[in-house]
Each structure stands twice: as C-alpha cells, then as structure tokens.
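Participant: Pasting the structures in now, so scroll down.
Just so it is clear, none of the values below were taken in a lab; they were calculated from the coordinates. Just so you know, these numbers come straight off a predicted model, no measurement behind them. Cβ atoms are built from the backbone, for glycine too; each structure is taken alone.
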Structure P
Amino acid sequence: MKSKEPVFSEHILLKDFCTYAIGGPARYFLEIRTIEDMQAAIAFCCSHNIHYFVLGKGSNTLFDDRGYNGCILLNKIDFFEQPTSGTFHVGAGYSFSLLGVQSARQGWSGLEFASGIPGSVGGAVYMNAGANGHETCEHLELVDFVNEEGYLEIIPKQELSFTYRHSLFQKRKGAIVGATFLLEADALARKKQIDIVNYRIKTQPYGDKSAGCVFVNPDCGHAGALIEQYGLKGFSIGGAAVSTLHANFLINNNGASCQDMLDLIHHIQVKIKEEAGLNLETEVRYIPYSPGHI
C-alpha cells in the first residue's frame, strides 16, 4: 500500500509508558493517532523487516530492563462514536475504564465491569479482559484490525473464538485499531458501575505500581487466594512484592527491576506447584529485549 514513510523516535524509555514503571529504551518508537497512520507504520515495518510491538496503556505489560530492540507502536487511536442507540464504536487506544463509565452513565449495561480497569479498549479485546463474572467479548460485535501487510479488516466476533483471557489476535501479527460494542438498556447500569468501582478501591492496590492480576485463575479457584493460602502475601524479591491487599497483584514497591519481577513470578509458580500441584499461568505479558523471543 502507498503511504508516507513514518518518522520514528529512538531510544525512548519504556518505563514511562507502562504501569509497572519498568523497562529500558525502545530502539524505535512511534505514536499512532489514526488508523491510516497505523496502516502505514505496520506496512513499513513489514517491508523493512522491523519487529514491532503494539502498546496501549501498558497496564498488562512487563518490559525488559534492556528495553526493546525493535519498534514500539504506541496506539493512541481514541475516537468515540455512537452510530446507533446502544452501539459504541471506539478506537483501540480509548480508555476501557472510561468507556465503562460513559456507557453506564447513559443507562447502557454490559461494560460496567470495565470501570477501574486501567487498560485500553484494544488491550481489553486482545486479552479478552474480564472481571466480576463478565468478559470483553460478551457485548463485542466487530473488531477493526490492521493486518501484517497494513490492510484494514473488519472482523465479526463470531470469527474470533474468544476464550478465557484469550483471543485469536494473540497469534496474529498486526494491530487492533477499533471495536464496536452493542449494549443493553438498564436503569441500574450506573449503580452497578459505581458499586464495582467502590469494591475495587477496597480490595485492590490502587496507587501502587502494578499491572493488575498477574496470574490467570486456575479452574479450581482464584490465583490470589492460593498465593495468600501458601503464605506469599507481602513476600518480596528486590523491589518487587506481592501486594498485601490482593495477592494476585505484584507491585513495584521500591525501584524494582524486570528481573526482580520475573524472579518473584517464578518463585510463586514454583511454590504453588510444590504445595498445590497447580501450574499458574501468567496473564501479564513479559516483552523481552529481543523481539523474536516474544
């Protein structure tokens, strides 16, 4: 496809673009504001064999201390449209939490659970984020996706095979650039949304440098409860610590390095395997320095 050549910045510190505040410099860095710019950037990276990583709000991401030896595409595509009653078409860079608040204020139900989740809409779709018994895919209708050649695809939910914390986008190169949700009218939507936020404030470490829940809940229960049960609440390695408020949150407590966080994650996994015979899978994405190892 024909487009102007992107102008990249270099050696931008990634700790400034993620909620863990951990990460070295990116070799290349580009802020994306429009779908057309994302198409141009991905097409350019593809044609020049440049590895890239699409970053939203960095709320589920752990960058390497050495940084990223490729190109970070910061997705700031944040349009907001309501084409029909109850339909919300938003950019992938739009705040998922804000979407939950705005839709509930208007009396639309389905995304109340998003309130307080610090990620982007694109990140929520990518991970099929969920809370309070609900998932992103439930009210999702369409996804706008730029494929690895830079072409825009409009994909219906039925073709995406969502499962718990998983979407097909995790196996595809390209970038989510927008999503359409169809919500239901509910006079109690705003109350539900406020109740969810209040509960989160009481039970989760807001204000700390974290990336939300680190481990996927096993079939038998909650990862946080297991971590607490086996005495790891408050346990720390270097500057990384298990939150004393919610054990599935690991926090950058005192200048943690990426290695501190990885060591803490590994320690927890080994402990739970030894004590409970369970393999805890990570929900947080570790992005290594060498892109080919993602």
Structure Q
Amino acid sequence: MDWDDLRYFLAIARHGTLSGAARQLGVSQPTVGRRLEALEARLGTRLFQRTPTGYVPTEAGTGLVAGAERMETEALAAERAATGLDVGLEGAVRATSPEWVGQWLLGPHLARFHDVHPGITVELVTDARLYSLTRREADVAFRFHRFDQNEIAQRRVAMVGFGLYAAPAYLARHGTPDFTRGAAGHSLILMNESFGGLGDLPWLLALAHDARHALRTNSRDLQAVACAGGAGLAALPHVMAQARGLVAVDTPSPAPPREIWAGVHRDAQRTPRIRAFLDHMAQAMGR
C-alpha cells in the first residue's frame, strides 16, 4: 500500500475532518476528499463513517490505523535521516511558535538572518497548536516549556521579562493602583483561565484581587491593544508594552519572567540550515 495514500488517511483519522486534514497536509479540502474516495475504492471498503460532527473510523478504518502509523514511523525516520545528511545552507526551514513570540521575538531578527543566509527560506507558523517535530510538521519549535520527548534536542534560548502596564490616559483617569487594597477601583485585562500555567496570570490576580476583570482573552496582542486603548491594567512582555508606549506600573513584587525553549528532532539537529537558523535566533533572542 502506498504511504502517500495512507498519510491522507491518517490525517483524517487524527483530525476527524477533511478541513483539519487539509490544513495539516497543506492541500485543499477537495483534494483530501478525492484521495480518501480513491483509497476506499481500491480497498473496496469504507474507512470512515460520515457523521454530522466529522469522520469516525469504521471497523476497517480502525484496523488500518496501527499499520499506517508503523509505515509513518518508518517513512519519517527515513526523511529525518536524509535531512540530517543535507550539508547545504540552502532550502527551507519550517519553524513554529506562539503568535506573539513570532511577531515580537523572532520576526525582528529575520532580516539579519536572510542577510547572512540568503539561500535559506524561513516558513514561520504562529499558532497555539503544538506542531509535532517527530512527524516533521516543523523543523524547529519555540515553546514556553521544556519538551518531554527524548528524541527532541532542546535548549533555552531566552528569558522574557514581564511587567504591569497601563496607558498614560488610563493612569490619568484612575490614578496609580493601591495594592494594599488589592487595586480596588481598577480594571484588569487578563489572559484566559486556560492559560493559568502562565506565571503572570496568578501573579496579577494575587496582587490585584479586588480589581474588576474588564477583559479575558487568549491573545497577548489583544491584551496590549486593549491596554493601549485605556481598558485597564495588563501584565505584558516588556518588549510588547514598550513598543506601544505603555507606562510601567510599580508593583510590590516583580512579574515572573517566561522561558522560551527551542526544540529540534535529534535526527535533524546537525542539518546545516536548521542549525544555522536555530543558532542565529538563540543568539539574537538571548541578548
């Protein structure tokens, strides 16, 4: 059975939709649908039940998943081995990061990288989804925490400082918050509770326990925009807040910084173009 057919099958099985599979594979949704229909026709059986909520593997489809995953493991190992033998400083490097990290920490250093390595094309995907290095969805991943897979080589590339910020107009209207009173009378712009693992959220909630919660969002950029518009106080990365002309607010304790970790699959870590990109970004971000 052709691995190229099975990778379409696996993408549908993992995402449960043609659209999700298409995004992963970088093709159109009709292409995924046609490839599935062709595979089912060759096998003479239905691999998925079409339901209102998505594609659910049939008994035949469920039985095919394990074999397809074994083929995937072998194919990806061969790809990584071939990538590791690449000795040129040309080609593409696919990197992934959270949105604001890509915009504020990686993006400013891309021009210099291309000056030094004009033959390398960088594809930077900023997304909350954790792309798989093992399945070669990305060559390099930047994250806020250590990677827990043994096959991933990793290093800490930056410590990002945070602080509490407000717009000058907001402070003119509301004054400086009194943290002995839990910042009563003030408004907060917060990350969603699902981001409770981020140190700045519990830190701010503890300091400003009597402040009103004006906005919750999953976007650092939206936090900064709302803060600049005078909606309230926000814990933000220094680099983002200072670029928007926000004013730092003194706090009884400093905001916890965030670590940025970079990971690459061990089979690809010595590929020159990947190593060049990772080394450049680590040096630039660590300054």
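Participant: To test your reading of the models, identify which of P, Q gives -12000 for helix-only ellipticity at 222 nm (-39500 (n - 2.57) for each DSSP H run of 4 or more, over all residues; to 500) when calculated.
Facilitator: Working: P: -7500; Q: -12000.
Clearly, the read-out refers to Q.
Participant: A further question on this structure: Comparing distance in nm of label points 7 Å out along Cα→Cβ at positions 94 and 206 across structures P, Q, which is largest? Please report the intermediate quantities before stating the final value.
Facilitator: Values: P: 2.2; Q: 4.1.
Once distance in nm of label points 7 Å out along Cα→Cβ at positions 94 and 206 is worked out for each structure, Q has the highest.
Participant: Ranked on Kirkwood radius over Cα pairs in Å, for residues 118-261 alone, which label among P, Q comes first with the largest value?
Facilitator: Checked P, Q; max of Kirkwood radius over Cα pairs in Å, for residues 118-261 alone sits with P.
Participant: If we compute mean count of other Cβ atoms within 10 Å over residues 110-117 for structures P, Q, which one ends up with the highest value?
Facilitator: Across P, Q, mean count of other Cβ atoms within 10 Å over residues 110-117 peaks for P.
Participant: Have a look at P, Q and say which one yields 23.2 for mean count of other Cβ atoms within 10 Å over residues 38-45, as calculated.
Facilitator: For mean count of other Cβ atoms within 10 Å over residues 38-45, the value 23.2 is produced by structure P.
Participant: Another one. Taking distance in nm of label points 7 Å out along Cα→Cβ at positions 46 and 62 from the coordinates of each of P, Q, which one would give 3.2?
Facilitator: P
Participant: Follow-up question, since we're still on this one. Just checking, which of P, Q has the largest value of Cα Rg over 2.2 N^0.38 Å?
Facilitator: Largest value of Cα Rg over 2.2 N^0.38 Å: Q.
Participant: Suppose you compute relative contact order in percent (Cα under 8 Å, 6 or more apart) for every structure in P, Q: which one lands on 19?
Facilitator: Here the read-out was taken from P.
Participant: Kindly point out which one of P, Q the value 62 was derived from, the read-out being percent of Cα pairs over 14 Å apart, for residues 190-269 alone.
Facilitator: Value 62 for percent of Cα pairs over 14 Å apart, for residues 190-269 alone corresponds to P out of P, Q.
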